[in-house]
Structure 1
Amino acid sequence: MNLPDEQNNKYDVVIIGAGPAGLSFARALAGTNLNVVIIEKLASKILADPAFDGRDIALTHLSVKLLKDLGAWTRIPSDCISPIKEARVMDGTSSYFLHFDHRKTCHDALGYLVSNHLIRKALYEEVETLSNVRLMTNIAVTSVSTDCEGASVLLSNGKTIEAALIVAADSRFSETRRLAGISAAMRDFGQIVIVCRMEHEKPHRDIAYECFNYGRTLAVLPLTGNQSSIVITAPTYRSNEILNMSDNQFSDDISYAFKHRLGRMKLVGERYPYPLIAVYADKFVSSRFALIGDAAVGMHPVTAHGFNLGLRGQDTLAKEIKSALARGVDFSSSTVLKNYQSKHRRVSHPLYLATNGIVRLYTNDILPARIMRKTMLRLGNNIWPIKRAIMNQLTAIEN
């Protein structure tokens, strides 16, 4: 990487966090002549070759476009990109399902499934080519200071970095958000998501399933070949029970829970647990400071919106900054940042509330909730404007 002067302590933009949101934002600023530094706790060798973490990301068409624009899409091996042709949402023991089909759109798929670690690797490789970006690794931010004149961060090595703008992209549990004095609404669902991959006897035909079984939720998402990404959502108190099953017990359990639709299913690799806590920051910006990615909005995975919102949010902020530069105005001004906040909240807040509402309804097993669950699926299936609106939100397809 052609880095800016390593002795430099003044930058235009400081990005805290080298996850997908932080890396994509840095890449989006290529060609602006802004001097950018990314600060990350992890080592560079981990960023360059991230380990598989069990998470496969369902990308919308908008996200694919953004990754193409950033140059990252072509860095992902084509045989690691799995199309989702259909999606079926099922409730309880009923065979009835809400059905989405790509043939109702002008696209050849509803979306695409790609492993999280491959996306991160591709974005890192793009950022590595940039001459205006420096990556500082194995280091943390210990304090943040901003005012109308400028901003600065104090690092764990005692060095101070000055900038016009600080952008936090350091997860839904963002320490930088707290240091900047921005509060956030957090909802602990008391659930855990366990992800893994499984082989199966029968072909999945590129169909994704979301099964709201009583007591837990099971998603089966199509990968290449006869493999699927498995996402189990269960109460936290059941996590040890699921994680401590032998591989054969687990395989039998999932095969049975999925009613053997794909025949015998067999666990491939490890099971990865993640606690489910949703986060929505009370504001996304303050003086010369902005939140992107999960630091702004951390979603429950049931509607697969979290990663896509993060990618969309950084693009919104980058476009506001580039527009300000083109007009010759201060790219870190309150007007620019508030424009970003307004646009991203307008997109993210309804999705956040709707996702939490779906979780409340479809994890509630009392009789009135069960009746409402089935009613909602039938309404979604049989009233085309509702179905089209749901499909557009899930896939970011514009009709």
Structure 2
Amino acid sequence: MRVLLINRYDFMDGGADRVFLNTYDLLTQSAPSYPSLPKGGAGEGTFGDEVDLQVDKFTGKDAGISHVNPRSLSVWAKLNLVRDYLYNRKVAAALDQKIRDFRPDVAHVHLIFGTLSVSVLRVLKRHKVPVVMTLHDYRLICPANAFLDRNGSVCEKCKSGRYYNCLVNRCSGGNLFYSFMVMLEGYLRKYVYRPLSLVDHFIFVSEFARKKHLEYDSRYAKKSSHLYNMANPVETSVPSRGNYFLYFGRLSREKGLLTLIEAAKRTGITLKIAGSGPQESELRSLLPQTPNPIPHTISFVGFVSGPALKDLIAGSSFVLVPSEWYENNPMAVVEAFTLGKPVIGSCIGGIPELLAPETGFLFEPRNVESLVEALKRAMNISDKDYLTMANACRDFAVQNFDRKVHLDRLVEIYHQVCERA
């Protein structure tokens, strides 16, 4: 089985890119001979023969697409991007050649809209290559992809294809031009290219996201499944209770960091914030320059990745996910559980399906008092109860984020799609 993985970038610019790279590594490490699943194995599969697995990838780099922030371009340069944004012929030509050279049995598509464009799906269809697509966001049902308006509030005004609301409310960063572009792209997908007819199977990384798409179009039910993101190998050593709370990820308004900092000030916790993003300067300005009546320690440690990030998570007591948007399957929770770290998360999107009372605490999004109460509960649990919670997190990770389980299910999906083609 030849598998072609497709994504906008071949480097990590966000959580979805990380999933793409992790999937590529997982599949290449399992090639060339992948042990067969027993008939009726990991899911509903029926294949029993050994899978000869061959893997390749196609990204914007293969089509000569550079990583450019369009907001830094002149008006004329932006206008020149319109055609490629909607349908990139250069990408289509490069992918056409890739397919002729590699001859894939199945393509697994990740992020393509806004960079590679829907041209990817059209070319795959023309070559009759079965397509599996992992949906990391909500772009197929929300033009601005995150169900957020320009004020950062949850918005579903575009339901039933009323994409003009995206332009009216300037949902793409408050910018009229970009809001027009994503609106236009939304209508193009609805009436012209129709991804639902070009994709054979959709993978949702949270049950919440799958249900939300079904609210908008019931046709997803017959060609979709739910598969959580995978994690690094689960830590087997006894987890220790650290002396600080940790947030790591993008520093942007939908992540709920304003609420988090205010709650941290009120409770006096030691909080470390790791990451970078457009809201960083605003967040740093919130730290008091003079002594505060309630002692607290809040520090920004910058962007951290790899072993340094693993150490930072391992040294914490709780990981915080205070999001204010429909989070899908946040990698912060996945990575925290892998290291036996409980999570305090907002009750929104796909977060509640990960946080049972045994693995963390939930609070109402945008509600400082609710988060303060959750922080106090976390600070006051005994070491014995903390250890029980930490072990429950690792057990959840083994059952839901394990790499071998993920691989089995992924190969099974590929095989089923190829059989139906």
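Readers should treat all values here as calculations from the given coordinates under stated rules, not as data from a laboratory. Remember, predicted model here, so these are calculated numbers, not experimental data. Cβ atoms are built from the backbone, for glycine too; each structure is taken alone.
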Taking distance in nm of label points 7 Å out along Cα→Cβ at positions 52 and 196 for each of 1, 2, the highest value is that of structure 2
With mean count of other Cβ atoms within 10 Å over residues 20-27 coming out at 19.4, pick the structure among 1, 2 it was computed from.
2
Once relative contact order in percent (Cα under 8 Å, 6 or more apart) is calculated for all of 1, 2, which comes out largest?
1
Structures 1, 2 compared on distance in nm of label points 7 Å out along Cα→Cβ at positions 284 and 340: the greatest is 2
